[in-house]
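Below you'll find a set of structures to go through.
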Structure 1
């Protein structure tokens with residue numbers, strides 16, 4: 001069982017301590033490992049650059065922060081992403097967190113496309129997205145650079161979930 005609590009732009013210390021200072025969590029992230037709390041502050045600044053964006057700390061049953069789930073909302077689109085601290089992976093935590101985020105986004109006015117990407121060599125994220133009702137729509141060639149893997153752009157799968165139309 002998990003709980004989601006709202007993250008805010010002032011939570012850099014929490015993020016740094018919980019998962020941001022551990023290199024293993026950044027293998028498939030576009031961010032670099034946080035060297036200090038300032039890096040976590042910059043991460044949060046970028047996350048909340050869109051006023052409709054949202055993020056939640058993922059809490060384990062004992063109240064410990066084990067990751068984050070986020071949605072960057074721009075116009076009619078919401079891009080979902082998440083991080084779960086590596087020692088807690090494989091327990092269904094990401095699936096529960098993403099499913100909860102999707103549920104919120106599907107009732108948000110104006111959101112007509114919920115999407116996510118993941119590395120081709122990340123079957124765990126593929127499973128999370130598919131369990132949460134996302135459909136693979138294609139491969140994005142040379143889509144993103146994962147700094148932990150070097151400076152070369154790599155391909156990603158593109159996943160989408162289109163909410164049911166909102167009733168008038």
Structure 2
């Protein structure tokens with residue numbers, strides 16, 4: 001099964017705001033990028049156009065000439081973007097999803113990808129978000145890992161796995 005890594009919204013301005021556990025999450029993502037590249041798995045870096053003032057990806061996540069860089073304007077990485085076409089052109093059926101924000105772009109993209117028929121692996125220790133007045137960021141991440149841990153969606157699905165269990169082959 002052809003697999004791709006989706007790195008969502010790991011942009012400088014968002015990271016500068018100090019999301020929960022961001023240095024560990026970034027380290028996990030860097031490792032997964034290296035692992036994907038070593039196996040030849042495609043990588044799509046998804047960037048949110050609404051991020052200000054600095055939309056650039058973190059300097060440790062430099063796309064190569066073969067990686068996709070896809071700009072989006074909504075939480076759903078597929079909505080009004082070429083992502084689905086980019087994946088289909090590469091015959092991708094499984095997605096490994098990492099990045100931020102758990103309760104917005106990660107959740108929405110995972111659910112949409114599954115509804116489009118993709119098998120989605122959400123990496124439980126490689127996504128993050130910000131706390132708010134009702135929940136800590138850790139609670140939000142834990143909640144989404146629990147809710148999405150085994151989500152069927154027709155031909156697609158979402159499952160939650162640890163970064164050490166990711167395999168791009």
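The numbers here are math on the coordinates, done by the rules we state, and not lab data. These numbers were taken from a predicted model, which means no experiment stands behind them. Cβ atoms are built from the backbone, for glycine too; each structure is taken alone.
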**OP:** State the single structure among 1, 2 that was used to calculate relative contact order in percent (Cα under 8 Å, 6 or more apart), giving 27.
**Re:** 2
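Determine which structure produced the value -6500 for helix-only ellipticity at 222 nm (-39500 (n - 2.57) for each DSSP H run of 4 or more, over all residues; to 500), calculated from the coordinates; the candidates are 1, 2. Working shown, then result.
Details: 1: -6500; 2: -8500.
Traced to structure 1.
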**OP:** Check the numbers for mean count of other Cβ atoms within 10 Å over residues 60-67 across 1, 2 and tell me which is largest.
**Re:** 1
Original post:
1, 2: which one has distance in nm of label points 7 Å out along Cα→Cβ at positions 20 and 140, as calculated, at 2.3?
Top reply: 1
Original post:
Given that percent of Cα pairs over 19 Å apart, for residues 4-83 alone, derived from a single structure, equals 36, which label among 1, 2 identifies that structure?
Top reply: 2
Subject >> When Cα Rg over 2.2 N^0.38 Å is computed for each of 1, 2, the largest belongs to >> reply: 1
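Quick one: Rg/Rh (Cα atoms, Kirkwood Rh), for residues 68-107 alone came out at 0.96 when computed from one of 1, 2, so which one is it? Walk me through the intermediate numbers first.
Details: 1: 1.03; 2: 0.96.
Structure of origin is 2.
Where does the value 3.5 come from, among 1, 2, when distance in nm of label points 7 Å out along Cα→Cβ at positions 76 and 124 is the thing being computed?
Numbers: 1: 3.5; 2: 2.9.
Computing distance in nm of label points 7 Å out along Cα→Cβ at positions 76 and 124 on every structure in 1, 2 gives 3.5 only for 1.
For Rg/Rh (Cα atoms, Kirkwood Rh), for residues 36-99 alone, which of 1, 2 scores largest?
Numbers: 1: 1.00; 2: 0.95.
Greatest value across 1, 2: structure 1.
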Original post:
For distance in nm of label points 7 Å out along Cα→Cβ at positions 92 and 116, which of 1, 2 scores largest?
Top reply: 1
